[in-house]
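All of the numbers you see were taken from the coordinates with simple rules; none came from a lab. Note that the coordinates shown come from a computational prediction; the quantities given were computed from them, not determined experimentally. Cβ atoms are built from the backbone, for glycine too; each structure is taken alone.
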Structure 1
């Protein structure tokens, strides 16, 4: 296993790597478990977890219509329940360079609720903006900042050290990846945006999350280590602190997405080693978290990839196969 992890560095696929294999109760293997990484879209599972917690206690039921919280939402979006945001089937466009289209955070919400500007889709499409909108809805419904809710309702009860933008600290792995992928995505939308270089240590690589700064969005912006992700995954594998078994089981149904989670695919990031009922998520920075209920495993691979177009799913599948062969 360690030679595999070393090869991620020696092939210049990644500049830093950590890994963990565990059950709901114990760690079977770990490497560099305390190094903190930019979670990127691995921040989303924290939003899924918060969504289920707020649904369970009635603070913001997932069946609530978006229009009940945002009366100004366009009619097509207003009639959708909040669960559609977390399941990526709200119709919102997947991504937009908010730092280019908006002058301040206050302009983000009106933009997301504007059907003409957001180029809606008619099918379930994985993206950032639906999760970001869910975070804004949570703030309005509860009257609390999203970051404070994540800390008080998720991080502290699970005893996690994850946090937004920790800054220049020696335990934070550096990211050397620029925003070339965002430039290309913007170009497909007819927009020309400047290339941003690699982020300073401890700031997100994601352009929108970096722009929002001290007010991190729900889709990206958290930093943490492999043990934090293992504890979060263990709560979904065997609910006991935050989640309820019945609610979790209901969240892990549906198509093409569970409540935010990717379903296992042989050709995706999971690979054939994981059981068919497995679920997980990846982050553009290079990390992944997969949970296998049948094998009772939580598998965490964290990296900072060197460039945006490398085939990280190939490495993730190899990691899962090696994890099951070794442990």
Structure 2
């Protein structure tokens, strides 16, 4: 039996139902329902909203062989607990790279050009006509864009902003010679990047070390002309510090697709000026989400057939 903790799109579900009995929790499944769903499962299909920890693994039982996560990130999965029980962990990388990078670029342009404030004023009837001083924003051509986490998605985003004429700098433990060679990207320490960049886009993994990577001090370094974009994980940013920096003008603008306590979004961010907010839709293209579902199913089938899965994490 394969337990789908919430839902799996038909592109993946149809592959699984040809081979296995399925149990599906549905979008509204709470923790108690998921715990009742998994006993006896050989595989669990999870997503970023489903914590896969010792409690869930033990509820499933010793026959559990694979946790297939419907996401490129897997911070919701206790990989060590899975390893202790001999459970394979997989994810869905690559197939969502283009969609998420495009969404990061969308947020960059929208925040840099003050789209949210302009639309809000228009809808509320506050727009009184063309004003040469109103809604002036940042052009990417000639700007310096900082990328934190120059992996698959961050790298594709860097290619896009470079094509628009931006200079690229990046921060991270490892240097990326291929991007330095092809894009002229420069590797900087985090503080140096924040001071040099007009736009900073976050693509780093969620981890204990990266928790609140961007707080008040970092926002002060980015400054009143700076734009912060986050399509990585909500825990990378101190939400209270961000809302405060937007309110007092310490930060120029922000574009967010992820939040610390999803689906809750702090009222302070909802009320903040110059802040574009989206409901975690980074990979939400038809092409990407179908490919993710297909890959999640392929990972399950491979493990249960005794083969190495296409995208094994651990």
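Here are a few things to note about the model shown:
- Of structures 1, 2, the largest value of relative contact order in percent (Cα under 8 Å, 6 or more apart) belongs to 1.
- Winner on percent of Cα pairs over 32 Å apart once structures 1, 2 are ranked, highest first: 2
- Answer label among 1, 2 for the case where mean count of other Cβ atoms within 10 Å over residues 193-200, calculated from the coordinates, equals 13.5: 1
- Identity of the structure behind 1.4 (criterion: distance in nm of label points 7 Å out along Cα→Cβ at positions 9 and 281, calculated), options 1, 2: 2
- Parent structure of the calculated result 194, given that volume of the Cα convex hull per residue in Å³, for residues 17-200 alone is the read-out and 1, 2 the choices: 2
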